[in-house]
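Alright, structures below, take your time with them.
A short reminder: the numbers here are calculations on the coordinates, not readings from a lab. Note that the coordinates shown come from a computational prediction; the quantities given were computed from them, not determined experimentally. Cβ atoms are built from the backbone, for glycine too; each structure is taken alone.
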Structure P
Amino acid sequence: MTAKVLVAVHDPGFRDTLQEKLQRQKVTVAAAGTGQNAEEMVAQHDIDVVLLDVRDRGREAMRILSRIKQACPPVEVILLTNPDEINWSMEGMRQGATDDISVPFDTNRLIQKIQEAWHRKKARTKPKRRKSLFKIFENTMVAATFAQAGDFESANDITAENHDKEQAENRKQQE
C-alpha cells in the first residue's frame, strides 16, 4: 500500500503505538498531536487518509474535521471512536468523514479501512478522459472517409492532429 496516512491523535502513547503498528504494515505514516498540526500537515503534504481521534474530544474533533475537509476536500477521514459515542460518528459523516472504527480495534481491520479509503480517493481524483469514445469514433470515420476518397494526406493530418491533441491533454493531466 502506498497511501499516506496522517494519525491525528491527542494521546501521545496511543498515537505512537498506532503509528508503529501502521509502519510495520508498510503504511507511510505521519503523526499530529493537535488539530492545528493536523490541518497544517494535510495542507502541506499529500495526505490521502486522516485517522482522526474523536474520543473524548468530539466538538474539537468536528472543528478539525471541518477545517481539514475545507482545506483539502479529496482527503479521506476515518474517525477513531468509542463504541458508545455514535453521535460523533454520525456528525462526522455529515461533515465529510467517510468511515469510522471503534477503539479498541483489530489492526488488520483498520488497514482494510485505510485501503478502502485510499481507493475511494484515487477513484475520485483519477484524471478523467477528456475525449469521449464517440468523438474518437467520429474522428476515425472522418479520416477513413478521406482515405477512401483517395485523400490520404488529409486522412493522415486528421489522425496526426487527434494524436497531438490527445498527447497534449495527457501532459496537462500529468502536470
Structure Q
Amino acid sequence: MKKLILLGLAVITLTACKQEQRYFAESDEINTLKAGIAAFESADWEKWQSHFADTAKIYVNSTDSMSLADRVAGLKEMTNAMSSYGFDHEDDYIEMVLDKEHETWVYYWATYNGTVAGSGKELSMPVHLAVQFANGKIVEEHVYFDATEMNAEFAAVAAAAAKMEEESTEADAEESDE
C-alpha cells in the first residue's frame, strides 16, 4: 500500500510539473525575421515588406505607430545616407516566445554598424526588435535604438552640404557680376 501511495504521489508530482514549452531558439517565425533582416541589409524593400501583414503596426522608439509604407520610406532615407550598413551577426541573439496570452513574439538583439556616406563616420549602436507574428506574418514591430549619434551625424552632413551649396551660389553670383 505504501508503494502504491508513493507511486501515486510521484505521478501527481510529475503531472503537475509538466509545463508547455514557451521559449524557442528555432522556429518558422525566427526564420522569417532573419529573412527580413537579410532583405533590409540588401535593400530589397519588396522582399522586406513581404514579411509583414498589410495592417502591421510599427513602432520606432515611440508609442505612436506608423504604417509599413512610412517605415519603408524612413528606412530608404536612412540607408541611402549610408555607404555601408548592417548588423553584427556574430554577437546577435534571437528567440521566439509564446506569451501568456499565446501570442507569438520574436525578440532580436544585435549591434547595427554603418558608415555615413557624406562624412565616412562609422556608427555602431545596439538595437532591439520585438516582433509579433500571427499567421506567419509580422503584425506588430517595436524597434528600439539610440539614434542620437546617427541623427547628429546626418545633420552635420546636411549642414556641410548646405554650406557648400551656399558658397557655390555666392561664387556664381560674383562671377556673373564681373
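Miscellaneous remarks
- Parent structure of the calculated result 3.1, given that distance in nm of label points 7 Å out along Cα→Cβ at positions 31 and 87 is the read-out and P, Q the choices: P
- Structure from which 25.0 was derived, mean count of other Cβ atoms within 10 Å over residues 47-54, options P, Q: P
- Which entry (P, Q) yields the derived value -14500 for helix-only ellipticity at 222 nm (-39500 (n - 2.57) for each DSSP H run of 4 or more, over all residues; to 500): Q
- Test item: percent of Cα pairs over 26 Å apart calculated as 43, pick one of P, Q: P
- When distance in nm of label points 7 Å out along Cα→Cβ at positions 23 and 151 is computed across structures P, Q, the figure 3.4 traces back to Q.
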